[in-house]
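Read the figures in this text as sums done on the coordinates, not as results from a lab. Given the structure is predicted, the values throughout are model-derived calculations rather than measurements.
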Structure 1
Amino acid sequence: MNVIAIDPGVGGGIGKFTITDGIMAAKMPDGVNAIWDAIPSGGGVAYIEDVPKYCGGKIASSSTAVLFRNFGRVEGLLTALGWRVILVPPKEWQARLNLGGRKSVDSQPAWKRKLKEEAERRFPNESVTLATADALLILDYALELEGIER
């Protein structure tokens, strides 16, 4: 079974597991054609990090706009290609992996470093970056839920 995990943010990434290629990760592609090219053929299950529905009354930034645009593109493409799509809130996959949550560290950069270090620990054969760390951790969460050994 193919499994794909996506952090759709501007600094996000895609983690993939396929029977033929194993585990791979890449920075979130830029543009609908590049996203299309990054989706493995053959269908499967896709776990997409769910995006916030409310920004606290703040004016959306350009990175927020890219996040929502990428989310819509990814969900639409995967659905059109026959993938089973599962939306997962960050708190859900982070809790399942016992990561402690954002408030367990004193800053956003420290939190991102913690996630990268955890992804490196869980995927020692991958070249983990800040862009791919969340996607790989979501992939680990997805593989566990799907009962797939890696």
Structure 2
Amino acid sequence: MKIAVIGTGRIGGTLGQRWHAAGHEVAYGSRADMVAAHGAALAGKVVVDAVNRIGEPVVNSHAAITAAAPRCRYVRAFNTLGWENFAEPPPGAAMFFAADPGARPAAEELIIAVGLEPVFAGDADASATVDALLPLWFALVRHNGGDRRVALRITR
């Protein structure tokens, strides 16, 4: 898979390294206005939104991404855990995600490549459901003395 990571910090850098190690071709860029500049070229492509716009009424970028690239395949994932959990995933840790139906297989492949279990929360309109886990993760980190290596797991 060819992957463009917009973001070279801890999250983007760590995810890119993990995907490269899994055999994917990874290129890096910075800033989300890349989506607006390349909206037409993203038609049919999977776009993973891992950004948390802390302090905004809506923390995901679903509206902005789909406005700039209306024919992309949107995925909301990698926003409910800290980068430490991407670098060294705790055993059985889940990554909750929302995705357009056509993007679901690619999203699951990317989540598995990082070492997490994909848990589908619904189509792209379920982004707010995924986002609702972020405050829970923050609370768990706070109640564990700031230890960011906490994650959620699904048991069956």
**OP:** Supply the structure label, taken from 1, 2, corresponding to log10 I(q)/I(0) by the Debye sum over Cα atoms at q = 0.22 Å⁻¹, for residues 3-90 alone with the calculated value -1.18.
**Re:** 2
Subject >> Test item: helix-only ellipticity at 222 nm (-39500 (n - 2.57) for each DSSP H run of 4 or more, over all residues; to 500) calculated as -9500, pick one of 1, 2 >> reply: 2
**OP:** For structures 1, 2, calculate relative contact order in percent (Cα under 8 Å, 6 or more apart) and state which one comes out highest.
**Re:** 1
